[in-house]
Structure I
Amino acid sequence: MSRPQAGARGGRVARQRPPVVRRARPDDITEILAIENRSNPVPWSRQLFVKELQRVEGATLVAVDGGNVVGFIACAGQGDSWHILNVTVDPGHRRRGIGGMLVDGVIAALDGRPYDRYTLEVRVSNDAAIRLYRARGFVDCGVRPRYYSDNQEDALIMWRDPREDAG
């Protein structure tokens, strides 16, 4: 069994707890909106987040660290699959695995209920997000030219199908 590390003055150093992923609640919208406004050039509106929280076929999850929302994901059932609509982590909390925790969380919450396929669009310049999605079984399936309205950037279309070895 490992012991806590000693600090500079011989005291114990507390281990930082990882963020917790849970379903978003209406009282999270203010923090979600602040992250969205800091992160996205064309942010979603408050009304859109309210609508996503009320959506029956889908899920909006948040990552909470130290009592504060530090990221979110919105996913909706569309046609015969789940569509990941928005994944955003607060700029001060990136590169800590929170985006991956959110994607894993939404897949765990929704997989097979009733769909087992996922799709999303991601900016072709967002290498970190593309690596994250590929690591979770998403594959490149096409490009939507000039998809993003702020700068006409193309979107990479990605899909995740059920695992071949499942079932």
Structure II
Amino acid sequence: MTAQDTNLRTIQPKPWQRLTLAEYVRRRNGVPLGDSRSLRNMLIRSFGAGSFGQFWQYWNPIFGYGLGKYVYSPLQRFLPPAVALVMTFIISGGIHDLVTMAIRRSTAFFFIPWFFLLGVGVVIGRGLNIDFSERPWLVRSAINLSYMLVCLAITLLARQQFGIS
């Protein structure tokens, strides 16, 4: 191994699974954890993402770090990556529903189906190699927002159809 090989190896980024939370947030937001520009950067990067999967790499990096480390990584050890990804979205939806139920003090079954659809959208987007990164930011943000709103509309229609409040 040459000195050049050693230098190349040391400058390659760590896989995200080995990053600390602070390193992960800096990589996703471009600013340190707790920086006043974090929210702005998260919104600009998420909505300006070139794919549905990339959107979720930037959205809520603190929660994303925990989901990746404690849900997705263990699931992908025994499930195909696409199934592990959708299951991670479902579990995230379950966590959101539990918080909603704790606050409302009544059952909620809203986020699980919505997040299921969002996860399926990511899998389909990856499978079809959907990439709109060459489009202007405003177009990318409209596509990403539309994707979330369509999934939300389907969820709301299904809840209405099945009489779930």
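Summary of computed values
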{"read-out": "If Cα extents along the principal axes in Å is computed and equals 67, 36, 35, the structure in I, II", "value": "II"}
{"read-out": "Entry that produces -21000 once helix-only ellipticity at 222 nm (-39500 (n - 2.57) for each DSSP H run of 4 or more, over all residues; to 500) is calculated, selected from I, II", "value": "II"}
{"read-out": "Which of I, II yields 2.1 [distance in nm of label points 7 Å out along Cα→Cβ at positions 22 and 38, calculated]", "value": "I"}
{"read-out": "Computed 22 for relative contact order in percent (Cα under 8 Å, 6 or more apart) - originating structure among I, II", "value": "II"}
{"read-out": "Source structure (of I, II) for mean count of other Cβ atoms within 10 Å over residues 54-61, computed value 19.9", "value": "II"}
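Every number in this text was worked out from the coordinates using simple rules, so none of it is lab data. Quantities reported herein were computed from a predicted structural model and do not represent experimental measurements. Cβ atoms are built from the backbone, for glycine too; each structure is taken alone.
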